[in-house]
1. One of I, II was used to compute Rg and Dmax of the Cα atoms in Å, for residues 9-176 alone, and the answer was 21.9, 81. Which one was it?
2. When volume of the Cα convex hull per residue in Å³, for residues 97-232 alone is calculated for each of the structures I, II, which structure yields the highest value?
3. Looking just at FRET efficiency 1/(1 + (r/R0)^6) of positions 129 and 249 (r between Cβ atoms, R0 = 30 Å, to 0.05), which of the labels I, II belongs to the structure with the highest value?
4. For FRET efficiency 1/(1 + (r/R0)^6) of positions 41 and 161 (r between Cβ atoms, R0 = 41 Å, to 0.05), which of I, II scores largest?
5. Going by FRET efficiency 1/(1 + (r/R0)^6) of positions 89 and 137 (r between Cβ atoms, R0 = 41 Å, to 0.05), which of structures I, II comes out largest?
6. Supply the structure label, taken from I, II, corresponding to FRET efficiency 1/(1 + (r/R0)^6) of positions 73 and 289 (r between Cβ atoms, R0 = 30 Å, to 0.05) with the calculated value 1.00.
7. Percent of Cα pairs over 27 Å apart was computed and gave 61; which structure, I, II, did it come from?
Structure I
Amino acid sequence: MAVTLKEVAARAGVSRSAVSRTFTPGASVSAKMRRKVEIAAQELGYQPNALASSLTTGRTKLIGLVSNNFHNPVFLEIFDRFTRGLQDKGLRPLLVNLSDETEPENSVRMLRQYSVDGVVVASSTLPPGFARAFGAAGVPVVHAFGRVSGASGVAVVGIDNVECGRMAARTLAARGYGRVGFLGGPETATSTQDRFAGFRAGLAGFPEIAVSHSFAGDYTFEAGRREMLRLVEAGPAEAYFCGDDVLSIGAMSALADRGLAVPGDVGIIGLNDMEIAGWDNIRLTTIRQPIGEIVAGAIEAMVTMLAAPEAVPASRVFACEVVERATLRPLTVAGAPGR
């Protein structure tokens, strides 16, 4: 049986309310009383009940961590960093899968049932309306990996996807590719739209380069593989900017099945730099997204909002960089890819 608050009070020779105040952050209790209670609790092996404490404070310390792409391996790292980081701040993550959800209001109702103190939307494919819906409901919200927009009214922590598209374009142009393609994720995702827009803009100064584009149904290995198999049948480009590492690896699998070598026949550059991208049998050239910094920034923003709910949401954009490995031909002109 768990040790009760009543037993601690009896051991310490104090009232039960004194024990409750001792373990309630911000409650008034003298140093002498706190010491007596803590000694008694240690002797008995007492652990405060977090749920009971929330009834007293009105704060659950639960943070809804919501996402919708559980098939992309990069989110294993993202969830690991978020859960550990939130726990280090004394907060409790509640992981929620919104893969089949289309109505933001349903998500708000569901999270309210758990009395969460805040919500982190960790997704580059959920529409911005999901994060805005939580904000409109009075729930502190941070959108990690979302589209940064000063007009959203939501704190967004992520990268400039348009600039990443430009970086990919400059990288392929510097290697002398004459026919390049964009293989993106879901066409409706803001991350796909922005990366494609940047890619086209980055190649606008190279009229001699032919540009094509296509979209996979999802940010998954199978979606990337299926789309590349289709592209090979029609005649592939010389190189592709795949809007995500897992799409890139799926595309590389399809090319290998059709007897095409990477980078000898077709070059590939991805985005994210997830752990698998650096494996010896893959060695994907990619654009590194600073996942650790984004997660830490999102947690910092959430902690700030919980402490000062009246604060104006502040967004942060982190820089990316090209990571050279082995899936593009060597440079044919002086200089390095854009950073």
Structure II
Amino acid sequence: MEELDKIKKEINSASDLKELDGIYKKYLGKKGEVALALRSIGDLSEREKKERAPQLQSLKKEIEEEVLKRSSELKSSGAEEALRGEWLDVTAPGKKAELGHLHPLTQIQQKVNEIFSSLGFEIVEGPELETEWYNFDALNIPKDHPSRDIWDTFWMQDKELLLRTHTSPVQIRHMEKHQPPIRIIAPGRVFRHEASDASHDIQFYQLEGLMVDKDMSVANFKAVINEFLSQLFGENVKIRLRPSFFPFVEPGFEVDMYGPKGWMEMLGAGMVHPNVFKAAGYNPVNWQGFAFGIGLDRIAMMKYKIDDIRLLYSGDLRFLKQF
């Protein structure tokens, strides 16, 4: 009891937590007096063990309780002193928590998905790592076709796989597993081995659209695209179709929209080529359809008046906070 009273006085005289920690280690640390005594019990006789062990365990428990009690007292008094020494203005407004927000490309993709969903289109996805068959051959772009030069491709080392250059492969994958009528869009990231500048980058986002049914025509396509652009940019949009070439459609055309700077190219499209239907297992005599591809980065740049595509991937918060 005398030993315990001495230790309690020592604990209660500790003026700070650091000093208290030193007292704790002195008695209960690995080399502490009580800890060493507990480890030496094995050297005692059975009678001494029965007498000494309970005493040491009780002493250890008492010390732990006293240390915990003194620690609470020191922490409480320290907090009170800190508050007394610091002036607190309770009328000052709190700091507003800064919230994150969606990236402009994500905002555009969600809006585009929402518009096409309202028109009855299903949203589908496909792999970014593709085979040559889905990315080129099934889309009527054989090995010796000169139009392959348009798609500057990232090939894998074994030359059997590649990073997809467009989201058109998703069309083939979907048609292989589903029978018409089909109405889908396929948004996603694509890759081109191009030099980066204000309007080009090695990666960007594209949205592919496909509608297959009986008696599909260019008029159906024009109505769908006109409605899409009207909902995205406003009701009074003007569009026009210009003849163009894409291997997977026939006829093919570019779609322009009239804006503040005159006519601007928006997307490429056309009626699905019979060879594409054959590759997917459809009989082109029975089915017709149209397909279109939209660059989501370009849509974002036009809608938000961004003059450099690289800003979208810069991670610069000064730019991103504007959206």
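Computed from the coordinates by the stated procedures, all read-outs in this text should not be read as laboratory data. Treat the numbers as computed from the prediction; the structure is a model and nothing was measured. Cβ atoms are built from the backbone, for glycine too; each structure is taken alone.
1. On the way: I: 21.9, 81; II: 37.2, 99.
Clearly, the read-out refers to I.
2. Structure II comes out on top.
3. II
4. Going through I, II one by one, FRET efficiency 1/(1 + (r/R0)^6) of positions 41 and 161 (r between Cβ atoms, R0 = 41 Å, to 0.05) is largest in I.
5. I
6. Here the read-out was taken from I.
7. Details: I: 53; II: 61.
Clearly, the read-out refers to II.
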